[in-house]
Structure I
């Protein structure tokens, strides 16, 4: 029997069992029904609302005709720290994470905080804080809330009380383990699945793990890249993958982490993984420049019950540019060439929009949705990109590559409307130059505090190449014709995550502090609200007592804060307002006026910089500090701008924070390996930059 026939039989069986009050897997149907793509939309119980990750709501009480009446119903101020998270709404409560897995429950009608649970992840994470920005999303199932933590745990909380029900360590742990969790878990069939990050910072072999949602018992684990063959390969999939690697790749870990994208197909009981880049980035180091390196930069389909491999599609064979395929993957039924096809859609970093048959893994179509120059096209016969040979920077050459390392689409989710059959993509346009001239390809080892060393020299500031500092826009994309329908510019390097509704509205926050609603059909701006702080995380919409609400969280976060010098405006970590904002028709609450205090550098009139020390401190700063506090000391709101920090005036205070970990509980990692000279050089570099700013 064909896969389509089996799918139809299973779908029919599920429908019968749901009518009897149980799912096909024996669990109470309520949790399962809430997560189906065809659910009512009363709740928003998952990061993408439903299994299919569409970020679509069938609600239409708020629509194109009345959206101008949308007003603020309530707001809740939050403490400083990461607040770029996707909230949930279930049965009258909103759940969300701040900082490093501090989980909140709030009454959806009033904004009254019901409970707060601090996982203490910041204090426990130690060195993992050096690359993890916080928690991007959480999950709900059967009266429990699930969250990953920066220190690699998966925790389950009682949704009513916030009390911890169970906790499991999903990573090996120890000083040499750089894995962390920032992405949202996904829950299905009584299981909760989680991956991890870490493939930019050290030897990391990617995997996902499924646990029993009620008990935390590990059910299965799937590795995304092969380990050392001498230790035995776990299954046939790893044997297949190992044939595509060369050298002693396992010494580097390989990468391939599943740090963001996981999608579940309830009809076929299939889990889809979006896998990350290789470690190190440079294919010549990682695998002697040979082989496709499965399953890097791939969509991998697994049997959800067992974790067994079904099929894969690789977007970038032999990946070497941080072009991971970890951006959200959405399921849909589309009519292609007169036939209904069950598809998976994704717009990964590399700038191509892919439509894939989710039953077989067959590539249906792929076209650029943003400017790119690394490939002429994707060959539909083979599924492989036809690359520009210069894109692999041969013989020490430099290649100016579109998109750059941040990609044409990053983790901020797109949305698909089955009503318009359009996908709404927050799109970036920025290039980086790549080269490995001068890199020891045979004896490469990661730098100390390796947070930006992948064996490739990347120019992080395209302005140095005479380019614009990066632009962004929201676009509507037709996945069948593979054409852009409309686009609207968004300020700065990125727009926020997206949600679309049956009411014909696309909601998206902006980095300049506006929260907007656009026409889903035309892109016309229909409504805007000035929040007064960046709005990056994805919005949600839901019903309480028959009234539709829209909720979003303000505050800067994630890796975009690294590039403060590329932003057209200053975003201050200390003064920006992080809030939960909930809107309803005829809402009348007003926010207090925004206080946009000018960021001022610490001014010491008696200071004279030691430029030799500052020059030694620059690369140390960029490796250890720039990932949070910004390239060139120009912060973008994710962490404090150190040019304005009075702690830099006192060597003892600076050492207590940086080397001794005085502020670890706030998310500031400890760098115990720095001796007095290195501490002094980093401090001198920051002070020299502050003096330049104060002039």
Structure II
């Protein structure tokens, strides 16, 4: 890699692409896109070398962070650095496909970009690929076969190609992988055609792009769809993501009853009611205030509300009816201020205004917002956006209520989204799917004060866990010089991705250098025998001052088995079987079962902790080196009715690894 020519990061095509992107992304975001694209080309094959070669990698972005920009600038930079052409593989959804073609053409003005119907003319296609060119193809087996045949007829196998697979974890992987473990079966058609396209060219670089790479990292080492290098993209300062919504100090969440999500399914009711559940009504009222306030400051802009609770069209249609009735009721209520329901509506709006004022001090006065809602509600648009609908995701008026399912997920950008109501609650949610539902993420810093997410607490916990996993995984990759690592990070109770694309069962991961602790110990009279057991077994370390020693992995397990956890606080990663599995793998990797022990007594810990947050303070993490597993175990004093207990925290050794384990 060091012998390759320096990457040209400021060629004409890349410069033009960055200029176009800069219209919508702040300067710090543009700098990162340029850096990430240069890193991709630096890790890719050298197109000016003669020998046959292949490389493959991953652009690991964040949801709604401008991954298409990185994708396109990388493609532009590839042409600037000697690749003959580019192929962009994108969604088979017509709306998303057309959106990608339009964006690629806007940003690659120095390259001839052809769509999925343009390569059928053999002579014309042969002429096109003699100059700098790009092809955007949907991930559809028929279209891919047609494109491969066009390249074959044009005798283009010697072209050095840069292939970019957008949302590579979605449709590109082989959904027959798990079944193949039981019986011989061909790969799924799209995967088979993409493999054929990659193998057609003698030299090519294949770059996958996604914000949810779990399925890719679940592929076995050496698998052609497991990236050998990873480039992280870092969004600009205007980006709002998991930390803002699901950090410990988030003020953007409003919790609703999980049972009301079920009430929105008309199939659960013999005679579906037209009454709005309380949480959904609160969300709608909050949106009216948020959009009413924002449209005062930005009168030429339109704003969106998103309801995403199900994949069922029956549910979608029912919710559309409910929101239509809500809109009509609000209009009718404003017409007659003399009726009691007018006062009730004004009180609801006032409460929402007060709640939003807590995070947006500059919110216009309530009277102005109320009058603006009265004016704009007449033009409110309620849209059904799902696979059966023909509506585009376009904001037609100041107030836009969007209802749907899968079509409102991956890859779709919803401008000026202020309030979301989320209720997708499968029995075993997949972390990559749930993260792709985070349409509220994006460059929304301007509106963050009036942004809200309404959802059940259980689903918020899922999002929070997935955010923590994603954060830890990105941290691990960020600290690897060449972007190589093994493993992924996953919370207990969440699937990693769809099981059909990998052989193993559900997977969890402990990251090198990370901490692991129960959210909260169980502190009742029933835990007293456990307290006494640990007291006896740590009697060799008396006193309140910090004590340290060397123990074995087996002794760690013995101690933490006598540290019962409060199940009501939630438990995802703190899984004794998983911890034992991780320690066993460490023994194999390091050829030692030694670990550090750090003990402190007379502590007054009370608050619940995130399972990777830990409870150390004042430099206590330095009480033991980082080359072995460390068990920090602190004796917590009695606090009223809450009994004294030992609270454990495990720190995994520093390094460049992550441990995977089966959940369940």
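Assuming 5.0 is distance in nm of label points 7 Å out along Cα→Cβ at positions 122 and 394 as calculated from a single structure, say which of I, II it is.
Of the structures listed, the value fits I.
Tell me which structure, out of I, II, gives -11000 once helix-only ellipticity at 222 nm (-39500 (n - 2.57) for each DSSP H run of 4 or more, over all residues; to 500) is calculated. The partial results should precede the final answer.
Values: I: -3500; II: -11000.
This value belongs to structure II.
Figure out for me which of the structures I, II the number 17.4 belongs to, where Kirkwood radius over Cα pairs in Å, for residues 282-457 alone was derived from the coordinates.
Answer for the origin of the read-out: I.
Suppose you compute distance in nm of label points 7 Å out along Cα→Cβ at positions 130 and 250 for every structure in I, II: which one lands on 2.6?
Working: I: 2.6; II: 5.7.
Label of the originating structure: I.
Given -0.40, -1.04, -1.31 as the derived value for log10 I(q)/I(0) by the Debye sum over Cα atoms at q = 0.06, 0.10, 0.12 Å⁻¹, which of the supplied structures I, II does it correspond to? Show your work: numbers first, answer last.
Working: I: -0.31, -0.92, -1.39; II: -0.40, -1.04, -1.31.
The read-out comes from structure II.
Upon calculation of distance in nm of label points 7 Å out along Cα→Cβ at positions 386 and 418 from the atomic coordinates, which of the structures I, II produces 3.7?
Working: I: 3.7; II: 2.7.
Structure I accounts for this read-out.
Rule-based calculations on the coordinates, nothing more; no lab input. Predicted model, so just to flag it, every value in this text is computed and none were measured. Cβ atoms are built from the backbone, for glycine too; each structure is taken alone.
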